[in-house]
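Q: What follows is a group of structures, each given as structure tokens.
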Structure 1
Amino acid sequence: MKKFVLKIGLYIILVLLALEGLVRVFHLYNDVPLRLYIDEYGIQKTVPGQVGFSVTGNRRMNFCEFRINKSGYNSYREFTPSADKIEIALIGDSFIEGFNQHYYDSTGKKIENNLGNHVEVYEYGRGGYDMADQLHIINSYKKDFDLIDHVFIYMKFENDFKRREIKPDHALVNLKHTFKFKIKNYIRLLKYANGIGLFDVVKNMIYGKKLQINTEDEVDAKEQQRLALEYLDNFKAVVERYGFNKEKNTFLLDKRKTSPLFIEYCDKMGYKYLDFGPAFEKETKPTILIYDRHWNDRGRTIIASVVAEYIKKIDKRL
């Protein structure tokens, strides 16, 4: 009996080692950079120099290369603003970070291609950034943004106005640097299994199923109005705290998914916005990835075209 148990244990170990090898050889695991840091301004970013591949799905449905530049962002170029060039900044969350697109074919690179490579585009993207993060970045890196000619702030009204100031998550950053986390991250089979949801049932049993957050369609009109007023008030507080350059800054948004109250306020205060909704509405092909709802290559091509056409209209140097 003892020998039988030892053999079963040995076979299990060999099978797990074989699976670990297969996952590594075919690169089935998600390799997004997990080492984070908080800079001297309290801005959470990704440790520079990390390279690898972002993988989605159990059959590599999306396989994209990333590169973290010296500024801590996923980008094909370094950020070197100067008075001699035309520069554009894109600031936003995971849609701008773009781990589901090859870094060398990002939205920013597509904008550069559309403008005949007469400009440089800097992508300040990080998953989870909201309006407080984005305006804080512009305020903190004032010397750089004084040199940058055009700034596009990507926003989703339902996500980006829930707080009035930034609060760096030191606990999360510290967790990512613990020995336990590093070991856990090194076992690629675990990463792959977790990525395809193999442990979801166990997690739900241990921690309980997460509460489902109502979407805007599921919230009644009265609650929508209350939230819109609350978010608008938060936005005013963020602007008061971090400032806002009406000449350079332009909100990049989908008007179909933005509160009319916010649009009315922008019109009243002279805040510029660029609506990419009509371009998406005209498109007959899918513009988002079906499994995580981020823009696909077609969607990013459209966004780049909308931004490039807008820049051509307002910048007489192009």
Structure 2
Amino acid sequence: MSERVAVLMGGMSAEREISLVSGRAVLEALEELGYDAFSIDVKSDLPLVLSESKPDVVFIALHGRGGEDGTVQGLLEIMRIPYTGSGVFSSAAAMDKVVTKTILKGHGIPVIDDVVVEREIEISEVTGRVKELLRYPVMVKPAREGSSIGVTRVDNESGLLKALDEVFARDDKALIEKYIDGRLLTVGIIGDEPIVLPVLEIKVKDGFYDFQAKYEPGRSEYEVPARIGDDASEHAKEIALKSFHALQCEGVARIDMMYETAAREIAVLEINTVPGMTQTSLLPKAARAVGLEFTDVVDLILKSARLKVSFQHTV
């Protein structure tokens, strides 16, 4: 194929190493498909590298800040290079869990009860609000990190203070959510005319789905399609697609949610606009369950690439 494809990977976020793994897998798939593909390890000289390498299209395999948050998307819009995935607004909104939840709530999509904490808020006010609105245990997470980096389960006030210190070392905004004793689900969506993939359930052998449970072999098991019943499965897929459209996502996304089995309720946790893209990542696992191989997924995502902003020159 004549189309020249640049795969953006690596970057400077806390998810750099995961991004490199995703990027290499995508690059290998593109080469197998016959594309003229090459990789770019994203650094501050990205505009120069793009200008010199002249790709026809960019496949974004960057995770976290500086790649999944709208910054690279904005650069590509200005340089007029079509790219995969969501645009500037959707990427920025999905990267911030607080903004995501605000948008979803406005569309009537269920989310978990929370308390948002900014760095300058008095700790006594925070502990009072948590005790009144949520009660322990709670989950504490940075508003703008991925791969469960900095996420902590907290069972008491002293643990809360320690968890907030850890968050504020990474971010200036923390999200404290009610702990839900339920089943962790995820739904992938791919393509121009969005294909909603089967519901996948993540089963953590010990603790919760933190960074180690995600990336250390044997810490988690996955079931796809999830055995939650046809009604719950269809409901989860409907919520996922509604969330995808609410944030104006494109091309690919993975919607993570919690299924509280006792109440039979589903709530969205977050939306990933650049989900993991290795052979064993969650979205490709779900795709394989409906006969889509990794190369098929990569090809569908690439074929959805486009510029999202039209500029009109006026004198």
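Bear in mind these aren't lab numbers, they're just calculated from the coordinates by the rules spelled out. Everything numeric here is computed off the predicted structure, so don't read it as measured data. Cβ atoms are built from the backbone, for glycine too; each structure is taken alone.
Q: Which of the displayed structures (1, 2) returns the greatest value of relative contact order in percent (Cα under 8 Å, 6 or more apart) on calculation? All intermediate terms of the calculation are to be shown ahead of the outcome.
A: Values: 1: 17; 2: 20.
Of structures 1, 2, the maximum of relative contact order in percent (Cα under 8 Å, 6 or more apart) occurs in 2.
Q: Match the computed value 13.1, 40 of Rg and Dmax of the Cα atoms in Å, for residues 253-300 alone to one of the structures 1, 2, and report its label. Provide the component values of the computation, followed by the final result.
A: On the way: 1: 13.1, 38; 2: 13.1, 40.
So the calculation was done on 2.
Q: Thinking only about mean count of other Cβ atoms within 10 Å over residues 37-44, which of 1, 2 has the largest value? Don't skip to the end; give the middle numbers.
A: Details: 1: 14.1; 2: 17.1.
With respect to mean count of other Cβ atoms within 10 Å over residues 37-44, the highest-scoring structure among 1, 2 is 2.
Q: Of the structures labelled 1, 2, which one yields -13500 when helix-only ellipticity at 222 nm (-39500 (n - 2.57) for each DSSP H run of 4 or more, over all residues; to 500) is computed from its coordinates?
A: That value comes from structure 1.
Q: Here distance in nm of label points 7 Å out along Cα→Cβ at positions 69 and 277 was calculated and came to 2.1; which of the structures 1, 2 was it taken from?
A: 2
Q: Hey, semi-axes √(5λ) of the Cα gyration tensor in Å derived from one of 1, 2 reads 32, 23, 18; which structure? Before the final figure, lay out each step's value.
A: On the way: 1: 39, 24, 20; 2: 32, 23, 18.
Working through the options, I get structure 2.
Q: Given 2.0 as the derived value for distance in nm of label points 7 Å out along Cα→Cβ at positions 117 and 269, which of the supplied structures 1, 2 does it correspond to?
A: Computing distance in nm of label points 7 Å out along Cα→Cβ at positions 117 and 269 on every structure in 1, 2 gives 2.0 only for 2.
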